[in-house]
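Take a look at these structures.
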Structure P
Amino acid sequence: MEIAYVLVKSKMGHEVDVMNDILKIDGIKEVMGTYGVYDIFVKVQVPTRNEIERVITQKIRRVRNVISTTTLSVIPEQGGK
């Protein structure tokens, strides 16, 4: 399985709506609100790297009230347990 973390900026006041919409997307394992530059932290886990790209570009970025995303790709060889 491939894993990536996505940092999401949303329109002010729409964070919970965005979180709920993102949770409906296949391959989303966790969604949490955050303080700071980004509003939402998302864990994506899918079978392939291509599927990660599809989920982010065709699903998460198209959620209403999403302003921007930043993707953190995981390096499997450097992961902990």
Structure Q
Amino acid sequence: MERREEEFIVSLLDKDPELRRYYEEHQDLEKQLETFQHKPHLSSYEEVEKKRLQKLKLAGKDKIMEIIESYRHGGRGLQRDS
């Protein structure tokens, strides 16, 4: 994520529990993936697990971006305030 995007996301975390959940999950998956990046060689199991985590992280990022777009277009903010 770009820095500006991340700052915008962080500014919304207290307002949107769903966004917070996806953001925290994304951060957790990033930490888990870092453990694989520091290994010179991965076992077959580790390769599969790495791919699984990457897919989960990507799916979560897609959800985060959906939520962010809804805020940018005014839809989500209006729903939360009514």
Structure R
Amino acid sequence: MNKIIELKYIDEYKLWIRFNDGESKTVDFKNLIGKGISSKLLDNEYFKLVTIDNGGGIEWPNGFDFCPNYLKEFIESAETVK
């Protein structure tokens, strides 16, 4: 099972993520946020409030989250497109 074990804010909408298998990547969330509950994340200061949740995903104080499996697949599919 994938889990995020380390997380760092890089810059506007970008986070560096390390998974429990040792893989680490920078993810640009700009195209993944902005509608509904995630619209609050467009405020960069609020975006910085991201934390790792108990299940190994990431979350913000308003309850918006990403599961680690989704992020792992997102990263792998983005690399395939390159």
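A value of 25 for relative contact order in percent (Cα under 8 Å, 6 or more apart), calculated from one of P, Q, R, originates in structure R.
Can you spot which of P, Q, R the value -0.49, -0.60, -0.66, -1.00 was calculated from, given it is log10 I(q)/I(0) by the Debye sum over Cα atoms at q = 0.13, 0.15, 0.16, 0.22 Å⁻¹? Matching structure: Q.
Here, each number is a calculation from the coordinates, and none is a lab measurement. The shown structure was predicted, so the numbers you read here are calculated from the model rather than taken from an experiment.
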